[in-house]
Structure I
Amino acid sequence: MSMPLSKPSDTYSPIYFLAALGAGGLAVTFFMYLLFWVPHPGQPVPVFEDLLAVLAGDGAVLQKAMIVAAMAGIAVFAFMNVRSLVWNLTSLRAFARTEAYRKLRASNAETTLLAAPLAAAMTINAMFIVGLVFVPGLWSVVEYLFPLALAAFLAIGLWALRTIGDFLGRILSEGGVFDMTANNSFAQLLPAFALSMVGVGLAAPAAMSLNPVTVGASLILSTFFAFAAILYAVLAAVTAFSSMLHYGTARESGPTLMIVVPILTVLGILFLRQGHGLHTSFDSHQTAGETLVFLARLLTVQVLFLGLGLLVLSRQRYFDDFVFGEKTSPGSYALVCPGVALSVMIHFFVNKGLVTAGIIGKFGVVYWGVTGFALVAQVLMILLVLRLNRQHFGTSHPPEAALPAE
């Protein structure tokens, strides 16, 4: 009698929300093509009509092919994002009725529940991109959509704050329930990541709306979540790094060492959006040089943490076991976020930094040379997502062959 087949994702963890997050992030990387390579006069982002004008015009075949590729990439990964989010929400509801869930709520791992609002916020961002790219006439009613977007992101933000409150309320009021020996990674920065993702969504109307009230609400709400994320990240990073110095980095949580990379990309876009809103609605100006230095500073910190994370993962032979080997860990999906975030940040650094400041010319040799790093990172993350999805959701094996989490 043959034994029933199973797959790693059958043993559910809220960390699987990062699969939805990664897919949504890849949709954003394709939107970078359109944002920076397609003219969009009259609005700060490209819309369906801008893309149609290029596709129907007499422009270069290569530009048209780029638009088609970007639209296809957005459609595919936005679909993967929504499908994964729905699967996760359904699985989390079932998981909440188990003893494993009750144990999770009584441990350090309670903060993994923040992956749910993090992924939900990304899905709203991805759906807005889908609307811009595929819905004709959306920009004509966009001012009516901004209050709805603010309400949606605020609801997710309150969800995240309540989950954080449950965790902090338990460990700070009871005492002795937080295991410092198990805090030897940056896993506790996940709440900061969730708060920053909510913040960047709340900042979007500041960059796009012409209504001062909408822009003002966007600025205030996004500032709250931005600084809540920064404060939480600093405190969590300091305590985690102290634990890592004592106990080394937890092997399965090694990818979290690079979580600073996506947090900084999200916060960087948030502050750029705020700057645009301050300029258009409140006559506050930031020079091109200031923007360049701001982005260069963020990119510097990202490269340093990326290097640190890759160094530790290499020493621990993480990729040999959990990416290219037979072992599986839901935490492997945390590898996608830094690569996606680095790709997006390089696009902004090149276009909003180097080009706007007049250091390099747009579409020149140097331009494509630096942008090439963003494109390589994007391709690598696409391959990684496909690999991880096959490992966790597509490869079946007898239950006894499944390797336990360390």
Structure II
Amino acid sequence: MAERERGPHPTLKIKGTKSHALSGKKIVLGVTGSIAAVKTVELARELIRHGADVYGVMSEAATEIIHPYTLHYATGHEVITKLMGNIEHVEFLGMEGSADLFIIAPCTANTINKIASGVSDTTVTAFATTAFGSGIPIIVVPAMHETMYKNPILIANRDKLRKLGVTALEPRFEEGLAKIVTAEDIILAVERVLSQKKLAGMRILVTGGPTIEPIDPIRILTNRSSGRTGMELAKEAYKQGAEVTLVHSKPSLNLDGIKEVRVETAREMIDACVTELREGKDEGEEYDVLISAAAISDFTTDSSEVKIPSGGDFHLHLVPTGKLIDEVKREFPELVIVGFKAETNVSKEELIRKAREKMEAHNIEMVVANDVGNGGIGTEENEVYVIREGTSDIKHVKGVKRIIAEEIVEELAKHFSLQKKPALINLR
């Protein structure tokens, strides 16, 4: 009987199912002898879900934790456990190598010390030495006991690797261990390393989520904002090379590389933003952009210090809250403002007309307009129109908020490339 022709590896059917951010990228995944190697299968699959082609390289110690067949299944490619006549390390990571990135996850203390010292006595360290020589970017993801991670020799070698251009992620400290970070952390770092760095060198302040105005110790005034837009904008700006601070009221992202400031009320959010901007200016590290994606409350009320009794009529006296744009403009007039125009149940033509009116009235360089009467607040998806000064083109974006964030950041990058000005985005 004729041998049956093999089709694509079944695992590769998941390729690009989450995003195409890593499409066309070839990533070599080095695995060393940490117990965290058991998480490598899911990491490989996540990289593939974001569009990457993944090739596994394992040290001998790693094969004692998981079998190479396991990583073969996860990636759809034969796993390299020995350097053979094909000189695989040069094929992938040499001067004309086919790979875009070498990531070591998990990376043991032994491996960090070896590659920092130029030792190449395992498949993984040989790949690292080759990547250094060709300039292919390297990411290391440590996993070990906490006492090992705090060893001064290891600390010095981590610092040495960072100075050589290696991206070294900080582990999670739990139960006396320096545990490997989440796959989401690693994907974010990979996307940042492989992005076009359109916002490199910029400091960006992002606000997100609703604000919470207390009525009494139990009850609050708030809105339906989920905070997804702010979170996705923070991550996208970080991927494009910016230094990012996120001011919000939602649960922490806990992502390595994004600073978070937690607030509740409108006043707290405004004060936190102004404080960040002041401190940046005082320290000579000014913010370039403020992306105000938060749904800041328009009204607040005098809060009762005790629970308001139930039953009967009760009337709240609402007073306007401060406006973030007004307070920022007053103190930082050099910032360019970009607005978000939200309307309910209007035609596309009327929505765009009102957005342009806002652009002209406030001398705004970019407006992101959407009809929240048709969804967008508290939902996974949204539909927006992005209008930028100096062009008659209107970018229509519909889909998950990650995609919308990508397009907003793309338009922001275009603004900087053409105008060479700092910008403030108001996503209200």
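Throughout, read-outs are computed from the coordinates displayed, never taken from laboratory work. Source: prediction; values computed, not measured. Cβ atoms are built from the backbone, for glycine too; each structure is taken alone.
Worth a mention:
- Structure with the greatest value (metric relative contact order in percent (Cα under 8 Å, 6 or more apart), set I, II): I
- Mean projected area of the Cα convex hull in nm² - structure with the largest value, from I, II: II
- Looking at volume of the Cα convex hull per residue in Å³, for residues 253-316 alone over structures I, II, structure II comes out largest.
- Each of structures I, II was scored by distance in nm of label points 7 Å out along Cα→Cβ at positions 245 and 261; the highest score is held by I.
- Parent structure of the calculated result 14.9, given that mean count of other Cβ atoms within 10 Å over residues 133-140 is the read-out and I, II the choices: I
- For helix-only ellipticity at 222 nm (-39500 (n - 2.57) for each DSSP H run of 4 or more, over all residues; to 500) computed as -10000, the structure of I, II it came from: II
- Comparison of I, II by mean count of other Cβ atoms within 10 Å over residues 53-60 - largest value held by: II
- Comparison of I, II - label where mean projected area of the Cα convex hull in nm², for residues 45-116 alone is highest: I
- Looking across I, II, the calculation of Cα extents along the principal axes in Å, for residues 69-228 alone that yields 55, 34, 26 traces back to I.
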